[in-house]
Every structure is written in C-alpha cells, then in structure tokens.
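Next up: the structures, one after another.
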Structure 1
Amino acid sequence: MKRSGVALILAVGAVAVGGAWHHFHASADPVQLVTSEVASGDIVNSVSCTGTLDAVTTVDVGSQVSGTIESIPVDFNSIVRKGEVLARLDTSIFKAQLLQAQANLAKAKADVGVAQAAVTDATEKLNRSKALAARQLIPQSDLDSARVAEDEAVANLKSVQAAQAQAQAAVDQADVSLEHTIILSPIDGIVVARKVDVGQTVAASFQTPSLFSIAADLTKMRVTATVDESDVGNVQVGQVARFTVDAYPSQPFEGKVVQVRLQPQTVQNVVTYDTVINVDNSQLLLKPGMTATVAIEVARREDVARIPTGALRFRPSEAVLTALGETTLVPKALAHRSAMPNQGGTGEVWVDRQGRIEPVSVRVGLSDGQSVEVLNGLPLGARVVTSAMLAVNRPTGSSASPLAPRPMYWHH
C-alpha cells in the first residue's frame, strides 16, 4: 500500500508539471505589445533655462571721499531707512582742510578791503588831477598817470574779488567733503552686502568704491534667466514661468516674464538672451544669488486627447507583423518610417485592436516632448502601440528534461 501510494503521488505530480509546462507554452503570446490609452489631459510646452535670483532694486553705496573707516553702525541684513547712517570716516583731515580754507577766505576778504581802499584813493587823485589840469596847473602827463593808477587799482580790486570767490568755493568744497565723511543710505531697504570694516582705508581717487549693497524690497525679486537663441522667439512678455531652487527642490515657485532683453550674450560661440522674470517673495524664502532652474510656459492645451510621442515613432518590424499574422501590412510598415511630425502635421500610429494591429493616420498638435496632442484620427479610449517584443524559445540543452519549462526570450 505504501509503495503504490507513493507511485500514485509521483504520477499525479508528473502529470501536473507536464500540464503546467504545456499550458505555459501554449498560452504565451508570440508577440508582447506595449500599448497606451488615448486619454484626455493637459499639455504644456515650455522653454527650459537657468537663471539667478536678485532683488528688483539693488543700490551700491560708495564713498565720494577718501579716508579711514571710523565706525559702521550697520551690518549684514540690517534694515535701514533713507538718510540713516551707514558708516563714518575719520574727519580730522577734512576739518583741518576746512579751517585752512576758511583762513584763506578771511585773507581774501581782507585783500578785497585793501583793494577797495586803493580804488577810492586812486579815484580821488584822478579827480584832483582833472581839476588842476583844467586850470593848467599840472602837466598832461600827471593827469595820464592818475588815470593809469585808477585803472590799476580797479583791476587789482577785481583780481582780489575773484580770489575771494575762489576761497569761498574752497570753503564750500571742504564743507561738502566733511559732510561726505558720513555715508547715508539713499533708500529704504536691507543691507545685503557690507564690503568694509572699521579701520579700512577707502580710496576714492579714481572711482567711487562700493562699500554697501542695499536691496530695496526682498518681498519682490526677479530671476534673470539666459534663454538660448533657438528658443527666444517663443518667449513673450506676460508668459508664466515656474522654477525651483536647490534650497527647496520639491517646492515650485512661479513668476511672470516682464522683459526679454535685446542685447545678446555670447559665451564660447553660444548666443543667449537675458530674460527677466518677476517673482513674489512675500514669504522671504528666496535669497539673492540663488540659482533657479526655470521652465517658461510658451503654450498650453487643457483637457485634450493625447498620446505618448513614442507611439508616433513606433513602426512594427516584419518579424512582429508575421508573428501576428499581419503579413499584408509588411509593405506599409516598411514604407512609412517618417520622423516625428511637426505641430499641425500628420503622422501615423499603430492601434491595437484585440491582438491585431493596424496603422491609423492622425493629425497632431502641441507636444511637450513626452506627450502629443491628437487633433483627429483617434477616439478616446483607443490603445496605441508604443513598442513590441517578439518571443523566441531557446533550448536549454539536449539533456534537458521535457518536463522542465523552456525560458522565453523577448527581442524588439
């Protein structure tokens, strides 16, 4: 009984394994089709680029005079108001220059007084000479000398008056220079850069040095993106731009294109154009200098029929059509190996109809690179083929058991 029971179990197991092997090979399809359903959805065509964030208004504050930094009452991120003190320079030299200019002015005023007295004296002498000459009591040469003396006195007066005006200008200049030792904020804003320290010497001989950078309002920022010349024709003012930054990779931000600058930027023979995008930063998450990965939306289609772009590129091979029993379609498949059609053009897709495939001509619309809009030719719910793989049986060896399943290999 025991031996017969074991033999019965082995026999049933062998039948089961053989049946499973036969079912596996009998039910395996010769061709595996990868299909996608024609469904409705949105298609957005965008231009990709990168840019840098900065404040809409940033003012570089410098010094108009040279000197040594004496104090800096502000620091990075300090909120400042227009007219608030940002830094003070050492004033000792400028005060000395002002005192010297004031002394020169006082001397010039005294010189003017002396010259005016000389003019008055020369005029009186000329008048006396004229009276005496009228009665012929002095020679004509004395009268001429009196006239010359008066002219010289008047000319000297004008000269010292000019020197007085020059001395007054020097006083004014020294006074202004002294005022410029106090560096004030020109706008309301926040200090985003401080480039000097106490004790540092500022030289303003040739150009105004930049000491501070003040951003007017960090709640409103902008992205200056570089758009390739091949894409700039599609970018227009008012388009929506979405971008991410490395600090918040999973949080998208949104802005609007406000300017496409006409000045080209050429780097290694690559021509780009700066595009300015205004961004709302009311949460103050974005910081100046961050790198933004931008997608500018140039076209959008909402709730339209769409298919994968791979469906338009798919063409079945002769082996696949033969395995499906569609040998009559082989010439047609080999004759149509066109490239991806442009927007508004006509392409061809292969539709799966319950295990049988056939080509269908479609007119396509907007594409985002992954999906393409179908204008006509396909109803919603139809299944288009994106790829096909052909099954091939390969023996595992002459000694393999007929009950062991043979592996199935697929090739495109």
Structure 2
Amino acid sequence: METMKYEVNREIPVTAETDVLVIGGGPGGIGAAVMAARQGVKTMLAERFGCPGGMAVFGEVTPFMPSHVKNRALDRPVYVDWCRRMQAYRSDDVRRKFPFDEEQAGGMICKDEAMLAMEDLLLESGVTPLYHHTLTDVIMKDGWIDAAVFHSKSGLSAIRAKIFIDSTGDGDLAVLAGCPFEFGNADGFCQPMTTCFKLSGVDRSRMPDRAGINELYDKAKAAGEIRCPRENVLWFLTPEEDVIHFNTTRIIKLSGVRGDELSQAEIEGRRQIRQFLSFLKKHVPGFEQARIHSIALHVGIRESRRIRGLVYQTADDFRRAAKFPDGIAKVRYCIDIHNPSGTGTTILDLPPDEWYEIRYGALVPLNSRNLLMGCRAISVDHELHSSSRVMPPVCSVGQAAGMAASLCVKKDCEPAALDGAEVRKHLAEAGAWL
C-alpha cells in the first residue's frame, strides 16, 4: 500500500477535564459511565453519534440474548435498570402484553426506547454526555494517556481524564494507546457482520413456521434469487403485530476496523436486504404486502479486535464453568460462532443452571497505566468472545470497568494495582449478582 507523509503540529483546545472518561455510548459504555458516576466520581461519556446506543440502536440488534440462571438475569444492576426504563416509553397495550419482569429482564428491543432509556440513566446518574465527538488520537505522557483527541464540528479538541474506559467495541482507544490485541480466528477472520432490518405489513397468521420459511429460502438460493452465505432465515417477533425483525444477512471475510472494508460491508448488507425483501414478498405467505419498516444505520459487528490484558481467558473457562475470586461478571450465554468464512453456526451450551465468570484482569490491557476495557473487546480468545460479546454481559463488563475506575480515582492508583476481588466486592454491594 502506498503511503504519504502527513503531519499535524498545532495547538488544540483542552475542552474538558474529568475523573473518568468513557469513550463509546453502547451497552458497555452505559454500564461503565453509569456505574462510575453512581460512585460519586466526575464522569463524562464521549460518543461519535448524536445519542447513545451502540449496536442496540445503530445496529438495530434485537432481542437481548438471554444470560439467565433459573430464569433470573445475571446482569444487574445497570442492565436491569436499562430494561426497566425502556418500559416508560411503551404503550399501555404493549406493557400489558409484555409486562416487565425484574427477575427475567430483557426480551425484545425497540431501538428508540433503548436510546431514550440509556440517556435517562446517564443524566440521572450525573454523567456528562458529549455527542458528535469522534476519537482520533491519544496524547501519551510517561506511559499514561494524558488526553484523548476528538474531532467534532468545532475541529480537533482534547479531553483529559485520570482514568479512561474504552467502550468503543473495537478497542480503538486501546490500540491508539499502544496495547497489543488479537483479531479473528486462526485464519484471521472475525465472525461475520450482519445488517439487521425490520419489515412491517406482515400477516403473522399466514406466516409459515421456521422450517417452512427455510425450505422456501433454500429453493430461492438454489434458483439464484438470493446470494447469502447464511444457512437459514433468522427472524424475531416484535411488540408490533405486523412487524418482523430479521437478523439474517451474513457478510463474511470483511474487517470491521478497516474503513474501506467496513464501507463494502454496508453495501453488501443492503444488497442482501433487497434480495430478502423480494424473496419474502414473492414466495412467503403473509409477506405479500410487506414493506421496509427500518434498516440498521450501522452494520452489526459481532467481533473485531480483542485487547490482550493482564489475564487471558479461553473457551476452557466456558467448558469448565469456571468461577474466580476476582470474577466481575457472570455469563451463561452459549458459545455462538457464526462461520467467519461461510455457511454454518456453531452452538455450545453450558449445563443447566451453570455459568462462567469473566475476571477483572481481562479488562486491564497490557502496556497501559490508566486504561480499562468496558466493551466486548476484552482479553478472551475467539471462542469465548462469541459468548461474552452479547449485550447483557457487555453491560456488566462495562459496569465493572466503571466501578474499577472509580476505585482508582479514590485510591489514586492504576487499574493494574487494584485487587479484582475488591472490585467484585464493591460491585456486589452496588447490586451486581456476584
């Protein structure tokens, strides 16, 4: 690849200073910022879009994948608080049909309700959100991140913090700070991306069952009407009677952290959506009058970088249902690997009522002094990542990073110096199920 010399040597304004700066406003970022602020430390959250949301909003991912033991959500308190706040924006009819259950928490997501509820939690906890700020660089000083550099409509600016939390989902901040990372499986490919979409105008009473739709899908693929590597049609019900959610496009062998390939992925995802719309209207009973209800504004990314930390966890922890004194999140979601190179999905479940735990050290990157990971890009292997990456556990990972950050501020210490068992203890006192 040809390169060019380009230098920027200019003074930029420091627009804010804070105790904790969370970068990224997805489920992990919300968990991190809300938990840190609830501990009484000054907290800011910087987000590149105009509102919080991450994959729950911009990726239009639905529903929350279950991570429950005995029908009780393992992820609390921030995740359950988020689910509870969503109810405030639902109609009485929807609340009657789908009443909120404090224990089970989760289910179907409306992206707009999710976004408003996330912002409610941020503002109520005292977090200062900063929207339309895209991370571009870091300023390092003696091995510390002194400031994060952002670009906005105002140009370049810097924000200083004592502790930084990377909730970008892709480890963007950690990589800028020089932390080592892994990417993909043994072949160098990550799980495929998916552009989610919803159709309205669907007559559910006439819809075939899943096997029936898949049989029609196989025929359409054989006839060349659809080019999609996915082996079946993945769809979900929604609170609206005539709306069906589809998480069924499959975009393989493209990187979510390369600008050119991410652009290609967006185009490929929408190409597949056009074919699915045509297929469903033409061949599937109940979809004759279907129309586009909504399409994700950002292709859904399951996996990209995984930042290496003080602790490295593998799928062996899943298989052993491993528990740790410094476990900061319980996870029960299955190993769920969508084939990075084509057709097929690998599913591996835990025994009934079992879970494994994510350790605090998996959130503390190597080669960093004041950085914590509060997103899916933690120190785990490709297999384990397929379990820990879904939104409820990511929210719990974020809240653990937020708690650790607050302790670092109060103790004036580095994240690596914290005892993970102490972080666990404080999380439990704050309402985590640990």
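Rg/Rh (Cα atoms, Kirkwood Rh) was computed and gave 1.45; which structure, 1, 2, did it come from? The partial results should precede the final answer.
Numbers: 1: 1.45; 2: 0.97.
The read-out comes from structure 1.
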**Q.** Label whose coordinates, when Cα extents along the principal axes in Å, for residues 165-388 alone is calculated, return 57, 43, 32 (choices 1, 2)
**A.** 2
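Read-outs: derived from the displayed coordinates by stated rules, not from any lab. Source: prediction; values computed, not measured.
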